[in-house]
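Listed next: structures, encoded as structure tokens.
Coordinate-derived values only; no laboratory data. The structure presented is a predicted model; accordingly, all values stated were derived computationally and were not measured. Cβ atoms are built from the backbone, for glycine too; each structure is taken alone.
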Structure 1
Amino acid sequence: MKALKIVLLVLLGLVAIFVIYLSTLSGDYKVTRSIEIEAPSEWVGRYVNNLEQWERWSYWNLVDSTNVITYGEIREGAGANYRWVGNETGEGTIELLSVEPGVKIASMISFMKPFSSQMNSDFLFSEQNGVTTISWENYGSMPFFMRWMAGGMDAAFGNQLDSGLIKLKTIAESELQPAGGRVLSLTQEEMEGFTYFYMPYSIRISEMTPDILSNSYESIYGFLAEDASTVTGAPMCFYETWNMEADSTSFKVVLASTSSKEGNETVLKDSFSGGKVVKAVYQGAYEGSGMAHNAIEEYMVANGLEMAGAAIEMYVTGPADESDAAKWITEIAYPIK
């Protein structure tokens, strides 16, 4: 009995020490992430002001396939709300508290499970020359016995805010001017290997013209001659370097082929081993394809992926197939480790 009393006293002492320790901590926290989106602030705001749009870009709506969302009577603007239930995300509600178009959208997130708490979630907009900086701020105060968690909130879910903002940027920019170019999809997948013939270039970016590609494809087809029918897939380019500041690029103009021919001093032969890639499908004129490259690069940063080879552009539909540049399809793949 005496030993039990000693154990209880020790436990009470530890609890007392822990309570004293908690009393020295602040339970307040604030996690902020920002991103630039090449679109007007009111356009960007429409993806935040309408809660149905959150299902397309919010990290927590995308990470849990079991999420079930029940919308309230209002789905857009102040007062809009929904309730969610998910195996990974728990249970809670979101409500838009106030909306200042192009300036600020304030919301409140109320968690019910796995524990009860509330968190303010505000979106701040600042536009300059058609480019919007959107800042996503999440802040609140931890319950007394959870104060010790406040200091780790930034590390715990700051990357989740980044992921949501990157997805929001991709959607907002791709849908701003559909006729001028848009990213139709962004996926991670396996790409099969192939043998190819190519012509290499190392030139200034400012010197690039459509003739370089068209003349190169013509030369490769001429080299293949009777084996031209062995060409498989769309014409391609492998971009090994692209340095806007130095105005320099090195790339290969490529045609995949099953021909058994060997290359020569002008048309060379090599093979792509295949593997995992992040691939974007872009629709529009070639000049706007940079948005697809940007989308891939942002996705890779958000997911901690590293590039493992040259960027590949596959010209599925081009001027030879379709006169309307808005309908051209380019697939862009970045090999990853």
Structure 2
Amino acid sequence: MENKLFDVTALGELLIDFTENGTSSQGNPLLEANPGGAPCNVLAMLERLGKKTAFIGKVGKDMFGEQLKAAVEEVGIDTRNLVIDEEVHTTLAFVHTYPDGDRDFSFYRNPGADMMLKKSDVQEDLIRNSRIFHFGTLSSTHEGVREATRHGIEVAKEAGCIITFDPNLRPPLWNSLEDARTEIEYGMTKCDVLKISDNEVEFLFGTTDYDKGAALIREKYNIPLVLITMGKDGSRAYYKDLRVEAAPFLQEHTIETTGAGDTFCASALNYVLEHGLEDLSEENLMELLTFANAAASLITTRKGALRVMPERQEVLDFIAASGR
């Protein structure tokens, strides 16, 4: 297990996030083309923490595809399985940020290159050579890419990888929310670590009682480690008979929440890589959540995510300065 070439390989979407960046002299909104997509945000943070990562996905043969490939390589992510689509353009997302830092997305993806990934594009040896295989649901919104995702999961299962899953629900991208529910439920039948947000628990179970949601998840899917992020209310971990909650690190200087969940997720995966999943204590879980909350808090003070992930020491210093 320890001798694999990659710590984490992720499969999924890689796209351009156009984020607002002021107004022009004519009063028009200026948009910045940020590299985006949850899987590569996760991998970028893992690279910052000293891990070796690879990405499986597809971009278009256009200026945005070139920009994304360069950005991903710049932060150290292996792109041997980043496929270039000759015909379909790179997927674009336009992100509107509200005053409290929350976001609204408009997607240009009908089709977009990320959803054109096929089963035959997936390099199986890459997955077999990884300790963790990570995925979300945006690579399961349409039939072809769904087949590729499920194939990747099965290869990872056979290879004995730890399988990690972040649903990352984006309602506008689904033909129906029932399809989204089906794919989230499928992912939960396959994973060893689930990172899920408060709104996704509400979507699945119709409750804001997250302990109840976690109990239903663990009862039905028997996932060893369940992590629930609750935004300004911090996060919780559920492991065996343990339930641990860590307070958030609230920021005066929050710009936007883009990448916060991905930064949290990467920090959690990093902890699993360093400590395993076998014998985690209450202290371990608190350490995991505290670091992940702090890292997520730092990324909210920066525009974008992939290129500006915090260093490990920066997170530790931030925790120490807060007196935690």
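Work out percent of Cα pairs over 13 Å apart, for residues 267-314 alone for each of structures 1, 2, then name the structure with the largest result.
Top value of percent of Cα pairs over 13 Å apart, for residues 267-314 alone, among 1, 2, belongs to structure 1.
1, 2: which one has distance in nm of label points 7 Å out along Cα→Cβ at positions 203 and 227, as calculated, at 1.9?
2
Rank structures 1, 2 by percent of Cα pairs over 30 Å apart and report only the one at the top, that is, the highest. Please list the in-between numbers first.
Working: 1: 51; 2: 28.
Greatest value across 1, 2: structure 1.
Match the computed value 28.8 of mean count of other Cβ atoms within 10 Å over residues 35-42 to one of the structures 1, 2, and report its label.
2
Ranked by distance in nm of label points 7 Å out along Cα→Cβ at positions 75 and 307, which of 1, 2 sits at the highest value?
When distance in nm of label points 7 Å out along Cα→Cβ at positions 75 and 307 is computed for each of 1, 2, structure 1 gives the biggest number.
One of 1, 2 was used to compute helix-only ellipticity at 222 nm (-39500 (n - 2.57) for each DSSP H run of 4 or more, over all residues; to 500), and the result was -12000. Which label is that?
So the calculation was done on 2.
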